[in-house]
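Listed after this line are the structures, all set down as structure tokens.
Each reported figure results from applying straightforward, stated rules to the coordinates on display, with no laboratory input. The structure presented is a predicted model; accordingly, all values stated were derived computationally and were not measured. Cβ atoms are built from the backbone, for glycine too; each structure is taken alone.
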Structure 1
Amino acid sequence: MQTVLITGGTGMVGTSLTQLLLSKGYQVIILTRKPKPQVSPIPNLTYAVWDIAKGYIDPSAIGKADVIVHLAGAGVADKRWSKKRKQEIVDSRVMSGALLVKYLTEIPHQVKTVVAASAIGWYGPDSEQSLQNGFTETDPVDAAFLGDTCKRWEDSVKPLETLGIKLVTLRIGIVLNKQGGALAEFIKPAQFGLATIFGTGNQMVSWIHHNDLCKMILFGIESASLKGVYNAVSPDPTSNKDLIIAITKKLSGFYLPIPVPAFVLNIMLGEMSIEILKSAKVSSNKIEHAGFKFDYPTLHTALNDLL
């Protein structure tokens, strides 16, 4: 029975992933910032302490792990992007990645695979080419804040490849999960028939069902040939307008469009509004060609399950 060590294991994706791994017979260790290890009543699930600021990970957790799934990072959309918050977003990703590299370099271990999160914030606004074919993993990084953050995030764990560890990096799109994230926010007005459309609504949204994301992480763990960077998005990117209307009609049976102009979003959200209004059509071709099969490949199938 393999042991998977998860950073960010108590978050929305980490919680779903833990349930999947336990159902497949894996032992799971979740790294937590709490001062004392927690005793879990769930079989094969334990907790171990880490502290990014102090540069500490419980060495026994590293020693027990066969696989590490690195999901840790402050929520990009949780707070307005002040200078301090932007630094927290970067540091939580870069410092945690560097800490993993340090421990895997210095401590005896049996880790063979690391699956690390990144995001489609790597890519810039759509061009004519990307609107036709979708951004691919070889496309250059965007110069904006999220692009720079994603590059530093990915670079922080890149040295693992020199240690003989298989590194799989997933550039994750908008994760659809009823329990949190973007979908939970979309649902609030939609349940009353209000379709809140951002800007023109024409910007492309590249999304993924949370179950497919967890299944893709498991695919990264179990596939011997899978390594490198892959886009974790569904094959069915959609416009903001079509996404919001589909959610609203699903919940209410009707919809009343409520446009939210770009300048209003800018007042409400500041710099973060740039990302909300940005169109980014991202391709899933590479992961599909590697043999991954989506359970929810279309928005229709995803919303039927989630709503």
Structure 2
Amino acid sequence: MSDSYFHKSLSFSGHTGPVYAIAEDDSFIYSASGDKFIARWSKKLGIQDSFSIKLPDTPFSIGLIDTCKKLVVGLQSGALLVFDLEKRIEIQSLREHNAGVFAICEHRINAQFYSADANGTICIWDSLTFNLLLKIPTNAGKIRRIVLNRDESSFVICCEDGTLRTFDCISFNEYATFGRHIMGATSFCSYSELFSISGGKDAHLCIWNKVSNELIYKFPAHLYVIYDIISLLDGQIVVSASRDKSIKIWDTKTWTLIQKIESKQGGHRFSVNALMKQNEHSFVSCSDDHSILCWSFNKVL
């Protein structure tokens, strides 16, 4: 893996505040910013298009649902706003959360989506009717991420109390609690059939056996909190993003650092807040520096 690297393929800028969350469909990347706008960027043309949404409050999370026809936005106030992208109108305002919504995750097969907030509450929603199906208080503090496992039979939440908690996607029973990131767990990724990885405010990456939830390996990976993790190249590499302004690429066989992307390599100038996997060879990042960057895999000739 030492002969591989990622290069910047596209760069988008236009927000006047930090970019906290990103999502995409076949044609566009959507971004949510502290400037209280949702913007849309053409992947083909490499520019911002005319679509935008002015919000009443700061958005912390976004998610596309219903075959990318609708956009769900989680606000600092706890409100969930749903927009019909074809009609370009707000169609729902969901008010079950009473604290900032930091995580949104769709389960396409079940026609549901999940949301989680700063008080540790998870809401299960019907993606078609927007009926609330279940409300789960976890007493785990702020939930930063909801991540579906690879077979989509369960999801994992990253909790402020430092734990990772697994729920099944049928009865929504919590059947596993593991991990103890100091000051909080903030990111998670299942990168193979056997192993998963988590990151936290302690700036460490932890490797877990998915069957036993046993800690296999733990190491300091960044200087500050790790906000997001994704896997690429069929689990051969993991990408981590941090408040320390860097994106790091790791070889999952040896956990050696393959590449570090900072501003001097064309990366972000401030905190990297989220990563979005596009396919096994490309991903997108967003940052407090107001930008959205696209990265593609190359091999050195």
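Observations on the structure shown:
- Between structures 1, 2, the greatest calculated value of Rg/Rh (Cα atoms, Kirkwood Rh) is seen in 1.
- FRET efficiency 1/(1 + (r/R0)^6) of positions 175 and 287 (r between Cβ atoms, R0 = 25 Å, to 0.05) derived as 0.95 - corresponding label from 1, 2: 1
- Source structure (of 1, 2) for distance in nm of label points 7 Å out along Cα→Cβ at positions 239 and 255, computed value 1.1: 1
- If helix-only ellipticity at 222 nm (-39500 (n - 2.57) for each DSSP H run of 4 or more, over all residues; to 500) is computed and equals -12000, the structure in 1, 2: 1
- In this comparison of 1, 2, the computed figure 0.70 for FRET efficiency 1/(1 + (r/R0)^6) of positions 31 and 143 (r between Cβ atoms, R0 = 25 Å, to 0.05) is attributed to 2.
- Comparison across structures 1, 2 (criterion: distance in nm of label points 7 Å out along Cα→Cβ at positions 159 and 215) gives the highest value for 1.
- Given 17 for relative contact order in percent (Cα under 8 Å, 6 or more apart), calculated: source structure among 1, 2: 1
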